[in-house]
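Read the figures in this text as sums done on the coordinates, not as results from a lab. This structure is a prediction, so every number in the text was calculated from the model and none was measured. Cβ atoms are built from the backbone, for glycine too; each structure is taken alone.
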Structure 1
């Protein structure tokens, strides 16, 4: 039993180095949209030292490495993951027991959507980068299962930048479904689903056509970068009460119903330095509770 936990997973874009006054903007977003909630847990990717600064400013506990980190006012008990910087994990002490939380950042190389639209796009899974992401996701699941065998059942949260979309999203989208029918699968995210995890965003917004919910990238020119949902919060043995995205408006586009808009300047790259939302990703939020 874990009560209710409020999760925010956020790729900070090299710790905020790409945007002016990033620490203040990061803290504003966290204080406005997370810190005031009961039992908040922040999952960080591309920390580059920012997680330490955020934890110090907030007075929160911290577990992590140079890339991934977990910050919370709740007690954190670090779990040895043997994953390297692409993942970190902690047992989070909630008011009703411990929950295992992961922050993950899977390998960025050979980004699949660049290749999946080509004539033999179904072979995207043969790319070295896709194989690495599949292996990394498998290690996260295997480490989780080993911990469960050791200590007994525990609710699990896995959030982060997976650098890969969801197969279900692509199956439903015109122009992309044919690639899936020909055999392309996004193993980095499928691995979590096959291990019994739920995609928190899709639990809250089940129609990928009505609400595609891309998180990458709201500030890249659309003609130069395919839009995809590559940031996720997966949960197991937890109920999703609500979920969505947090970030700035994409210039020239109306925000979807899933987006909590951080108001202020929001310009496409290369005019992004003054943006109020200090990242090139949207963050993912989820409110989850025990199954009892």
Structure 2
């Protein structure tokens, strides 16, 4: 039989592999310098910083959640049950103007961002406080806003990387081993891209199907394959064309890239957002309305 220490060691290894390893690949050099090594970075300071971060994102999440409940497409669960403020599905014909769809889509994205960053920060506090992880094992869940200058960057560095391994592993295996494509070549690069986003689409679609108990995928495949992977492929070639024409990396190009990315990310997932919200995503359990923006 395994000793208690061996069992505890296996639990710690599994814990690190499941929750911390996926984030290490996206950790920025500045984060590594900030966190330092386990022997040099004070645990209490790390816990205090992450606790403050948790509180900030909890307030941000509260504001966004309450605001989404105040929109025509959201409500509190008790108001929904009493038919005092039933939520309304997104209109399809005629659809909302572009600016309205853009704002609702980014509200949806920011709610997801705030929820995940709040939970991961709280989890980092518990992990370090209980000795399950070192400060360097707990980077922020999301990357730097400064890297948001292309759709590829948005998905590979800025957005969370919790699905990176399950998406990239089959893509790499198929391209390099099953098909034996040349590493770094056109075919290998884009087989990996589309397979990785295909796996991500399966993950999101499966979640929708489990909730709906039907084959309804909320448009996951159209969003992640048709409006994301395909657009990244076009974007890559536009960037390469710019380099071939002699354009260099400048701040102005990054600002333009930021505007492009913010707009195209919203365009890519607006259909998914409309369907999930129309199915009641913004019907929340009532909570304390700290900022007074929610329905009464």
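Looking at distance in nm of label points 7 Å out along Cα→Cβ at positions 116 and 196 over structures 1, 2, structure 1 comes out largest. When mean count of other Cβ atoms within 10 Å over residues 44-51 is computed for each of 1, 2, the one that comes out at 24.0 is 1.
Quick check on the output: -7000 is helix-only ellipticity at 222 nm (-39500 (n - 2.57) for each DSSP H run of 4 or more, over all residues; to 500), derived from one of 1, 2. Which one produced it? Of the structures listed, the value fits 1.
P(r) over Cα pairs in 5 Å bins from 0, in percent computed as 1, 5, 9, 12, 15, 15, 15, 12, 9, 5, 2, 1, 0, 0: which structure among 1, 2? Traced to structure 2. A value of 1.00 for FRET efficiency 1/(1 + (r/R0)^6) of positions 100 and 148 (r between Cβ atoms, R0 = 25 Å, to 0.05), calculated from one of 1, 2, originates in structure 1. Ranked by relative contact order in percent (Cα under 8 Å, 6 or more apart), structures 1, 2 are led by 2, which has the greatest value.
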